[in-house]
Structure I
Amino acid sequence: MCSIILRIEEGGVFIAANRDEMLNRPWAPPGKHWPKLPGVIAGQDKTAGGSWLGLNRDGVMAGVLNRHGSLGPAPGKRSRGELPLLALAHPTAEAAVCALARLDAGAYRSFNLVIADCDQAFCLSGLERGVPVVSELGYGTWMITSGEPNEMKLPRIARHLPKFEATEWENWNLLLADNTAPVATALNIPPHNGFATVSASLMALPKDTAPSWDFAAGPPHEAAFLPVALHT
């Protein structure tokens, strides 16, 4: 279960994310991995070729999360890792949402797709039928895991969302690193049955300056957050 946290305010959209994955699933850190998508910088899943989180040259961010009980691939289903790449082909978050809102959600295992730019943020929920359910995220702090945005009945959100609400975005790296017990609600999951938090991101989409992305290529209590080389 991955986590994406957003703070949406007058000055822009500010994002933190932990990626949880099987430890034996290979991946590459954010980069220009797709020659046919020269404007896209994203982490690459080496197994299926897609991504979990990326940013394009227009300042559009997209990240995908699994919903309840849908870890891993399934026969006859497309890889959810292609969804961020589809979103990042568009110049604004709104344009990406308009295009992806027509997707056949039944072609994928269930997902939450977060799309944002400096002006707006959205969550598209694919429920394995029909088209995705689109939710626009208003001003405030939002946490998205395996269910609905800010769904407080989810133990991880109930435990951690109040901390993000009370903390400045510049210090969210400390919250992402929290691996304290109980493990069932930990934001930074220690290795268990071959599964753990494998990387973390802090991304800023301000209205008045260029985007930035700091990436930790390992669990965030161990790996340093280093700047990703973006478009110049």
Structure II
Amino acid sequence: MPEFAITLARWAAWAPGLESETDWAHWDGEPPQGPAVPDLSWLPPMQRRRLPALARGVFHVARQAGGDDVDRLPTVLASAHGELSRTLGLLNDLAENEPLSPAAFSLSVHNAVSGQLSIALGNRAPASCVALAGDGISTALLEAQCLAGPGGDALVVIYEAPLPEQYRPYQESDAFPWALALRLGATGTNYRLSRRPGSGGPANQGPALARFLAAGDADLTLRGPRSDWRWTRDE
């Protein structure tokens, strides 16, 4: 059974109406209700206006979990679908023989949010983008460990939003937008991740992991179509 260990130094999560650890610890699993975008008053207005709601969630948790030295951390951003609504808008324009917007295209690619985040934070450290699939969050964590090296710090940000209506007959969709940031480091809480064959269910498991971390539980299995990953906290 493949497994690996991580040390989680800090974490932060956001969804509409869920921001603090207390919010996540008491979340009942139902779609939350709250402001559609987090506060990004620290970001210059011109940069803020270019960000859709999901990207704002990414920026919010990255800065919270990254801490004062977030501008030097190697970063991994991971999502199954990224800014799919922007891509759909471009496809609709093509179908209607409308000219395509270069700005819309540049913000629709999978690494667009990573580039925007690096600029906003002034972060020149290595960055990587991962397209999540059947192995879920563990893929991004493995990428971050390779990027940072043994005992090194790295920031992992996982995010997702509901799929546009046209795609939902073919792919299970998250019920609400969310973003989760995990800072790996040399000190913190130790977790062991063990892989098992997938038992079904969505591969993007951020809200369930946020609730697990906030509650301080010792054991969680994140189910996915290709792999299930069991998280065990070392005592």
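Bear in mind these aren't lab numbers, they're just calculated from the coordinates by the rules spelled out. Since the model is a prediction, treat every value here as computed from it, not as a measurement. Cβ atoms are built from the backbone, for glycine too; each structure is taken alone.
When mean count of other Cβ atoms within 10 Å over residues 85-92 is calculated, the result is 15.2; to which of the structures I, II does this value belong? Working through the options, I get structure II. Here distance in nm of label points 7 Å out along Cα→Cβ at positions 157 and 221 was derived from just one of the structures I, II, and that gives 3.3; the source is II.
Ranked by relative contact order in percent (Cα under 8 Å, 6 or more apart), which of I, II sits at the highest value? Structure II comes out on top. Among candidates I, II, the computation of helix-only ellipticity at 222 nm (-39500 (n - 2.57) for each DSSP H run of 4 or more, over all residues; to 500) that gave -9000 used structure II. If semi-axes √(5λ) of the Cα gyration tensor in Å comes out at 28, 21, 17 when worked out from the coordinates, which of I, II was used? For semi-axes √(5λ) of the Cα gyration tensor in Å, the value 28, 21, 17 is produced by structure II.
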